[in-house]
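Q: The data blocks that follow each hold one structure.
Just so it is clear, none of the values below were taken in a lab; they were calculated from the coordinates. Quantities reported herein were computed from a predicted structural model and do not represent experimental measurements. Cβ atoms are built from the backbone, for glycine too; each structure is taken alone.
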Structure I
Amino acid sequence: MKILVIGSQGFIGQHCMRFFLREQHDVWGVDVNPSSRPKFFQVSATQTDFDFIFRQQKFDVCINASGSANVAFSFENPEVDFELNVLNVHKLLVAIRKYNPTCRFINFSSAAVYGNPCKLPISEDFAAKPLSPYGFHKLQSEYLLAEYHKFFGLYTCSLRVFSAYGEGLKKQLFWDLHQKALRHDVVELFGTGEETRDFIHIKDLLRAVNVLIEKADFEGEVFNVASGQETKIADAVNTFFKIYDPGKKYLFSGKKKIGDPDNWRADISKIRYLGFEPAISLEEGLNLYVKWLKESK
C-alpha cells in the first residue's frame, strides 16, 4: 500500500513511518519541519496547503497524526488549536475529495471528547462532553469526517486515543516525572493520585491502526483505541519510579489541572471485534520508555 503520514516528525507520526516501512509499504511523510528523507513534503505552518500533495501523488491511506495535543494550550490559544485540529482536517478532506477520493483517511481524535463520563468503561456511543477547547475541537474533527463520508462518499474513520505513551514522547505524565526528577529532590504532582487513566503503549496503538486499515469499513465511524485497563495515577507513578529511580520521593498536591478528567477506562470491544488485542502491559511499556530516557541523555 501507498501510505501518507501527516505530521510525520511528531511522536505518533515518526512511529507510523517506521512501523509501516517495516511492513514493506510505500510510505510518504508530510510535516511543517524540513526533512532530508525521500518521499517527503514540507507544508507551511501558517498557510497550510495539501492540494499540491494529492495533485502530485495518489495514496491508498492517509493518516493524520498532526495537530496539537495540549489541553492547557487550547485554553491559552483556542484559535490556534482550532486551526491545527479542525481547519487542517477540513483542508485535508477537501484535497482528498478533489484529487484522491478513493484514499482511506484516518484521523487521530482523542478520549478528551468524553470529558467526565457518568460510568466506566466508556464506549463509543457515550455522550460527548468535552472539558476543554481541545476536546471540542477533536469532536468537531470527528463530525467533519462523518460529514465527508455521508455526503461525499469519502472513506474515513476517527480514532479516540486514550493515554498514549512510549519512546520519543516528550510531554505528559511520564516525561514530566522524568523532568521533575532531574530538578527536584521531591517530585510534586497535580491531583490526588486517585484519578485513573487508560494507558496504551505506542506499539499497541500502531498495531490498532494497522488492524483498522485492514478491517474497518471507513464509513465515518469512531473507534476507542486503548488498553481497556484502568490504572490509578498513583500506581502508574509508583511503577515508573520503581524502574526509573526506586528511591525517588514524590507527593500529590491535590491541585486539579484545568480540563483534566477524573477517571477513564475504555470499552475496546468494537476494535477488538476487528482483531485488535493489546499486548504490552504498563510495566513492560514503562521499561521500554525508561530505557529510551536513559539512552537519550
Structure II
Amino acid sequence: MNDPTEKPKRRTILTSIAEMAASRFPDLKKKLRMADMEARPIEFLEKVIASSAAISSGMVLLAWAYLYIMGSLEFALENDLPMFALMVLGPLVAIPLVVFAYLMLYPDAMRIRREKELDYEIVFAGRHIVIALESGMPLFDTFVGASGYGAVSKEFARIVDKVVLGVPMTQAIREVVQYNPSRYFTRMMMQVANALSSGADVGNSLESVLDQISKEQMIALKEYSQKLTPIVMFYMVFGIIVPSLGIVLATVIFSAISGGTFGFSSAVLVLAFFVIGLVQFLFLGFIESSRPKYLI
C-alpha cells in the first residue's frame, strides 16, 4: 500500500519516452522479475535511456574526432556533400541505437548470472533437504534450516516468508518457481510440490530428481571440456597469431609493392590495436560465460 505522505514522482521527459518505449518491450516486466531486479519497467527504461544518451554523446564525439583527425570530414565536405552528411548523421543515429540495444540486454545478463548462482549449489541444497526429511524433520523446517547455500537459500527463504503469511506450501512453491530462471531449481521444487499434492513421499521423489540433475551436470562438464580445445585453438589463431603476424606481413607486402611509399599510419595502428583487444576480450568472455559452474 502506498504511503499517503509520500510525494508523487515528478514526471519528466524521460518518463514520457520510457512509457512510449515500454509498449515495444511487453516481456520486460517478466525479465526483470526473472533477473530478481526490483525496478519497474518504466524506471528501468528511464535509466537505460539516460545512460544511452550519456554514453552515446561521448562515443559520437569520439567518432567525429577520429573522422576529423583522419581528414575524412574535410575531404567529404569539399568533394562529396552526401558522404559528409552520412559521416555526420551516421554515428548520431547508429551509435545511440546500438548502445540502447546493448543496455537492454542487462536483464538477460542478470538472469543468466542468477541462474548460474542457483545451479551452483542446487545439488548440495537438495541433499540437505533429503537428509533432513529422512531424519523426520517437517518440510517447512527443512526450508528454514537450509541456509548457507547462496542463492538457493534465498529462494527457500521466499517460500518460508509466503508460508508464514498464510500461503499454502504447494502454492508458495509454485509462486516462487514461476519467476525462477533455473530449470534445475524449478524441476526440483515442482517435484516437491507434486509430491505434496499427491501425498507421495517427498524425500524419495526429491532423491530421484537430484540424481538426474547431478548426472546432467556431469555431462555438461564433460561436454565443456571437449569444446574447450577447439575454442582455445581458435583464440590462439584469430586472437593472437593472425592479428600480430597479419599486420607485420601486410606492412612488408604493401611496402614492397609500393616501393616503400606505403605504410600504416599511427591512426590505423591504434584502430587495429583496439580491434585486436576487442576480439581477445570477446573470446575470453565467451570462454568464461560458456563454462558451467557446478558444485558436485
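Q: Comparing I, II, where is distance in nm of label points 7 Å out along Cα→Cβ at positions 28 and 116 highest?
A: I
Q: Where does the value 19.7 come from, among I, II, when Kirkwood radius over Cα pairs in Å is the thing being computed?
A: I
Q: Same structure again: From which structure (I, II) was helix-only ellipticity at 222 nm (-39500 (n - 2.57) for each DSSP H run of 4 or more, over all residues; to 500) calculated, if the value obtained is -25500?
A: II
Q: With percent of Cα pairs over 15 Å apart, for residues 92-155 alone computed per structure, which member of I, II shows the largest figure?
A: Greatest value across I, II: structure II.
Q: Here mean count of other Cβ atoms within 10 Å over residues 100-107 was calculated and came to 15.9; which of the structures I, II was it taken from?
A: II
Q: Given a value of 5.2 for distance in nm of label points 7 Å out along Cα→Cβ at positions 12 and 236, calculated from one of I, II, which structure does it belong to?
A: Corresponding structure: II.
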